[in-house]
Structure I
Amino acid sequence: MAGKEATVYILDLGETMGEKRHGRDMTDLEWALEYVWDKITTTVSTGRKTALMSVIGVRTDETELKGVMEEDEGYENITVFSDLKQYLLPDIRMLQDVLKPSSTSTGDLISALAVAIHQIDVATSGKNGNLLKYDRRIIIVTDGRGYMDTADLDAIAGKMKSYDPPMEVVLLGVDFDDPGSGYKEEDKDAHKEQNETVLKAFIDDCDGNFGSLAQAIEQLEIPRLKETRAVPSYKGTLTLGDTEAYDATITIDVERYPCTMVAKPPTASSFIVRTDLGGTAGPSTQSSATVVGDSEATDGQLSAVRNHRAYQVDNPDEPGQKMNVEPDDLERGFEYGRTAVHVSESDANVVKIETKQSLELIGFIAAEKFDRYLPMSRSNYIVPQKTNGQAKLALSSFINALWEAECYAIARLVTKENKAPLMVLLTPRIEPDYEALIEVELPFEEDMRRYKFPPLDKKLTVSGKTITEHKDLPNDDLVSAMSDYVDAMDLSTFGTDDDGNPAEYAPIEDTYSPLLHRVNQIIRWRATHSDPTLPLPNPPQILTRFSAPPSELLQQTESQLTALKTAADVKKVPPKTKGRGKRTRADREKPLSGLDIDELLGNPKRVKIEPSNLIPSFKQALAATDDLEAIQDAANAMAAEIRTLVKNSVGESGYGRALEAIRVFRDEITELEEPDMYNVFVRELKGELLDGKLGGDRREMWWRIRGSRYGLIDRKRCFTSDVSEEEAAAFYKG
């Protein structure tokens with residue numbers, strides 16, 4: 001669990017902060033707020049109630065201390081916008097309305113610092129007046145152009161260093177000189193230069209951080225990694241031998257912690273606009289105070305969507321009606337083909353394995369004989385129990401023994417009582433500052449998938465003959481060209497380190513997840529930009545720089561790529577024709593003579609659909625014309641014949657022919673990119689089958705269509721379709 005923290009932002013809102021300087025297209029305050037909003041929204045997104053924040057404005061038009069201190073002389077033009085508390089989205093909206101440049105330059109930054117310290121003392125003190133365990137932090141953003149009373153700076157610095165831990169102070173100056181980046185403001189005002197010198201000396205005395213706002217904003221694009229406190233998933237013993245039957249066994253008290261965890265982007269929640277502001281029945285999954293909607297929609301009140309699950313069965317007393325049943329009345333069943341097999345709770349307990357928490361060694365394997373593709377899970381650390389010196393010594397001996405013997409251990413792990421056992425592999429890990437076992441899950445026999453693939457370097461004929469030269473097999477020139485190209489695209493030494501020496505191009509510590517950090521960036525940005533018409537900002541360059549090979553490397557490998565294309569005989573595929581698709585008459589191969597064979601032979605432009613030769617005649621009718629009306633006539637005739645096959649079917653005798661005709665109808669119309677012709681037909685056919693309009697109860701035919709997935713043609717199957725994948729899936733229901 002993260003510790004408690006209290007952060008106060010001191011923002012300079014003087015009239016000088018409303019000016020645009022050094023060619024920027026925004027005011028100094030707007031520029032500074034980019035940093036402030038990012039820091040505040042990042043803290044808000046964690047949802048931690050122990051992360052307290054407050055914002056104090058200095059050089060404001062009004063004076064409002066909210067009772068933090070007596071309004072004595074020297075605290076004029078200072079505004080405390082909120083108490084130290086957990087910030088939510090409404091607080092951000094409130095700050096957006098009040099953080100504006102003032103019309104005055106009066107106000108003491110040092111006095112605002114004293115107000116912030118007093119505010120932190122009040123909020124982080126217990127009932128008996130003692131200071132609680134908090135991480136205290138003050139962040140100051142100013143342009144250094146206001147008045148400052150520096151008489152009490154030494155006392156304030158001593159006060160800040162007296163906390164345990166010491167209070168952290170960060171000062172970011174607008175256009176302050178930055179020796180680290182080499183920036184120095186030209187023609188600087190003498191008053192500002194003096195304030196910079198005083199503030200830098202004060203921050204150094206407090207052991208704080210003094211920097212330029214430009215450098216801080218530049219570093220905002222670097223994703224911040226979330227550090228979480230590891231939670232043990234197993235606390236028990238590592239044993240070798242049966243401890244209940246024998247005395248000559250080994251028992252070591254150990255704990256299991258995750259080594260790596262998958263970082264996932266935040267999930268979205270569903271909300272609706274509340275129409276009853278007096279409240280709705282049932283518990284809410286999220287407070288409406290944490291979200292703010294459109295101010296014109298019921299005062300911006302949103303309500304979380306609640307789910308309600310009900311179980312229904314056929315009512316034996318009222319045919320065709322359903323009745324609700326309680327979850328406690330339900331029994332567990334398992335699918336066996338299309339039949340539900342009931343297994344009672346008593347029967348299930350017979351086959352349930354009763355286990356107890358344990359980590360038992362069952363064998364060892366040479367490290368060189370272990371296949372690296374076998375691990376199935378994320379890795380975990382096995383470390384000795386804290387404050388147990390004997391366990392530390394014993395586990396260290398076991399780890400070093402595995403290391404020297406070049407062996408891995410295989411163990412049976414049960415993390416909790418009556419939980420299914422796992423087979424795990426334990427490998428030694430020895431570092432200068434720690435020793436541990438790395439644990440990964442191993443597969444059982446039913447987890448293995450053994451697939452067979454044909455060899456890549458030869459072909460085997462039916463008679464058993466081996467062929468090494470074939471059009472589908474790479475020749476020596478192609479293998480050599482590919483090898484040269486792969487070597488030329490090597491990224492392991494394409495980058496450079498700080499000294500200019502060759503280094504890895506994309507080290508893992510500089511590679512960030514675009515999905516995770518892009519989603520978090522947009523959430524923070526939308527929190528401070530509620531206008532939906534505003535375009536989303538572009539992703540930071542640090543997230544996209546490794547999304548494509550470096551252009552310099554591509555230029556260097558052009559010769560190897562050209563040689564590879566020549567060896568592979570790469571040819572460009574002609575683009576797909578739009579409109580009628582590949583089945584249009586214009587796209588069909590023409591004879592060398594250029595003559596129209598159909599016209600010379602007197603073949604008709606429209607072919608009649610023959611019931612005795614249904615599928616071939618339908619294909620001929622489509623191939624004979626490009627006219628949309630003629631294609632529609634053929635589709636209508638095909639649809640009529642399918643209905644006739646179903647209607648005249650004795651039992652299920654004609655269902656097979658009708659189903660095959662539907663398949664051909666669907667495929668041919670999809671290829672011609674006219675899905676509406678088929679979709680209209682299949683919608684009508686479904687209704688006719690379920691309503692008994694084709695000669696009686698024909699629901700079995702609908703079940704065959706449904707089982708063969710011959711429903712609507714969706715947008716995924718044909719890009720000209722108006723049917724979405726969700727609509728196509730819903731069509732099979734009912």
Structure II
Amino acid sequence: MKQRSIFFIVLMLWSVATMAQTFTLSGEVTDLRTEEQLKHVTVKNIRSGLSVITDHAGGFKLTANEGDSLLVSAVGYAADTIAVTGMQKFVLIQLKPVTKALSEVVISGTLKEIKKSNSPIAVETYSPKFFKKNVTASVFEALSIVNGVQPQLNCNVCNTGDIHINGMEGPYTMVLIDGMPVVSNLATVYGFSGIPASLIKRVEIVKGPSSTLYGSEAVAGLINIITKDPGSAALLNVDVNMTSYEELNADVSAKFKLGKAHSLLGLNVFHFDKRYDINNDNFTDVTLQKRISLFNKWSFERKNKLPFQVGVRLLTEDRWGGEMQWNKTWRGSDSVYGESIYTKRLEVIGNYGIKAGKEQLLLEYSYNLHDQNSYYGTTPYFAKQHAGFAQLRWNKEIAKHYLSAGLPYRFTWYDDNTIATMKPDAVTNNPSIQQMQGLFVQDEWKFHSNWTLLTGLRYELTNIQGSVVSPRLALKYSSNDNQVLRFSAGNGFRIVNLFTEDHAALSGAREVVIAESLNPERSWNGNLNYTGTFTPSFGYVTIDATLFYTYFTNKIIPDYDTDPQKIIYKNIDGYAVSKGFTLNTDISFKKRFKVLAGITLMDVFTKEANAQGIAEKQQQLFAPKFSGNYAVTYSLPKWKLTIDLTGKIYGEQRLPIVPNDFRPEYSPWFTLANLQLTQRIGKQVELYLGVKNLLNFMPQNPILRPEDPFDKRVNDPVNNPNGYTFDPSYNYAPVVGRRVMLGFRFNVD
């Protein structure tokens with residue numbers, strides 16, 4: 001009996017000791033809305049009183065027992081209490097912001113660093129974390145899951161494309177790197193390739209005319225790719241992936257310091273050299289590409305604390321698409337059809353702060369050289385472009401006014417072997433030289449605690465279009481930090497560059513016809529935006545809704561319909577309209593579940609008198625009346641696993657058909673969905689496995705008469721009674737089937 005009592009006492013003591021056994025608990029603290037890792041967060045064990053601070057990666061380690069409670073707190077976030085259950089080794093803690101989600105800093109709307117909630121201009125921001133939900137090989141592909149932004153392939157053979165915002169074609173979208181217009185004109189087709197994803201700090205998108213601040217090309221809006229600061233970037237970042245199509249993409253970046261200079265070096269390599277022809281038309285479904293891009297950004301410490309940065313990017317690319325049996329011996333021949341493009345690019349961007357008495361000025365500059373050697377079938381296209389930009393900018397806060405002014409200058413030298421750079425005799429070469437000098441002023445006036453008024457004016461003098469004046473107005477009302485209403489209106493203008501109008505002009509399938517002297521396009525736009533942030537008990541909700549309307553005069557639209565063998569460029573004798581509604585929602589649940597979803601409803605059309613003088617409405621090509629995006633994330637902290645389902649839904653969109661075309665004029669509804677699993681291993685390594693085009697959607701009959709790409713047998717009444725000619729411009733989705741992606745990341749901070 002005594003032995004049994006001793007046994008029970010020992011058993012009870014062993015049980016208590018076991019229950020009180022301590023262990024090391026590791027964890028990570030993130031922002032519930034953005035999923036970004038949070039540093040400098042206090043994690044306290046309430047029982048023991050011990051506390052730690054999270055590191056730069058949001059991580060922490062703390063001694064704990066089962067049943068302990070952790071108090072987690074940080075400035076700008078609601079404190080949370082977490083119970084320690086079992087002998088768990090890892091915990092993911094998501095803190096809910098108590099200030100507005102729009103506290104992020106943006107610069108694209110006003111040309112100054114400003115809290116997003118304070119910006120009178122609606123700016124959408126996307127972090128690298130967002131793009132990691134659907135890993136892609138280029139910024140062009142990555143933007144496909146952004147609501148209202150449509151990367152559009154313009155050629156089924158060479159797979160070139162541009163970015164549409166709210167239904168407006170690529171030439172109306174300005175793309176900036178660190179605020180500098182290095183992706184423009186000739187580069188709009190190829191300039192998105194090779195921007196290393198590991199260098200991107202965030203992407204800012206402004207929808208609606210921004211010509212007052214940025215000049216021509218910013219009619220539909222702008223995309224500003226902000227790169228990381230060399231001083232705050234990771235010491236080493238490696239991201240390598242490969243798909244079942246054998247597409248290899250590698251991103252590597254590293255930083256180092258030399259004296260008072262910080263440097264960030266990035267390398268992107270993309271290699272795809274396998275031919276696919278799933279639709280059996282004897283043409284490559286996906287363009288083969290070999291690309292290398294090198295990026296180096298420097299930041300210098302100065303005694304006066306003023307900025308001094310410079311960045312350089314070099315890119316070389318070899319891409320081709322065409323008949324399956326094509327090789328380089330057939331380049332430019334009329335025996336085997338191929339489109340082969342060799343591209344070389346040099347880009348320089350930078351800024352330098354200047355002290356002028358009591359004032360501070362900022363000199364911003366960029367330069368790019370684009371050299372292209374290409375053949376589209378038998379049509380050669382050799383082009384070279386030098387584009388330089390410089391701007392001296394001044395900002396000053398006076399009372400409740402924040403004043404900005406700038407003196408921009410832009411120079412573009414462009415030469416090619418087409419009629420675009422020929423004198424009227426059609427024989428003498430005449431390189432195009434465009435120069436612009438201008439002035440812009442802007443006043444941001446907070447005349448009431450709830451109201452902000454922004455007014456701006458830009459004047460430009462160019463050797464092509466003379467004087468242009470572009471005004472801008474924006475009004476912001478916010479009753480508190482969580483509800484913001486914005487109205488903006490402005491004027492946009494655009495100088496025409498034939499190459500960027502429509503890449504199909506160079507496919508060799510159609511003749512380019514310039515029907516008249518082309519006048520600059522002008523537009524007027526109005527946007528009404530509401531942004532609301534809510535913090536219900538289950539998590540965090542953001543709603544962003546916008547009504548937009550743009551009215552164009554002198555719009556230049558390529559005419560495919562008058563003659564199936566021509567593209568006719570002219571100013572429309574009428575007007576064009578782009579109007580619609582966009583809605584973005586961001587819902588974050590405390591149960592490790594997050595949903596981002598959005599829809600865009602739009603009507604983009606032209607009205608022009610027909611031969612009988614009657615105004616006819618014509619829907620714009622490649623502008624679906626409905627589109628939507630979704631990104632659903634579920635996290636399993638116990639296994640350090642994240643599951644992402646992303647995609648885009650497209651409604652019907654009008655396509656470029658020819659007379660008596662057997663292909664439908666409107667595309668079907670479809671979705672391009674992607675599934676990805678990301679597994680974290682420690683703090684430095686991530687493995688990810690994804691499936692692209694999960695539903696295996698592919699368009700039908702994208703190329704007309706692929707069996708006769710040189711139109712040698714067009715006049716065959718038996719086999720070609722409708723007189724069809726070769727045409728690769730009918731496109732509404734990539735001709736790429738389902739494929740698997742496997743990749744890994746390695747990060748050293």
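Nothing in this text is a laboratory measurement; each read-out follows from the coordinates by a stated rule. Source: prediction; values computed, not measured. Cβ atoms are built from the backbone, for glycine too; each structure is taken alone.
Could you figure out which one of I, II the value 2.6 for distance in nm of label points 7 Å out along Cα→Cβ at positions 319 and 415 was computed from?
On the way: I: 5.3; II: 2.6.
Computed on structure II.
Which of I, II yields 28.2, 119 for Rg and Dmax of the Cα atoms in Å, as computed? The correct label is II.
When helix-only ellipticity at 222 nm (-39500 (n - 2.57) for each DSSP H run of 4 or more, over all residues; to 500) is computed for each of I, II, the one that comes out at -1000 is II. Upon calculation of mean count of other Cβ atoms within 10 Å over residues 239-246 from the atomic coordinates, which of the structures I, II produces 16.9? Comparing all candidates, it corresponds to II. Largest in distance in nm of label points 7 Å out along Cα→Cβ at positions 271 and 367 among the labelled structures I, II is structure I. Ranked by relative contact order in percent (Cα under 8 Å, 6 or more apart), structures I, II are led by II, which has the greatest value.
Can you say which of I, II returns 58, 37, 17 when Cα extents along the principal axes in Å, for residues 79-158 alone is computed? Traced to structure II.
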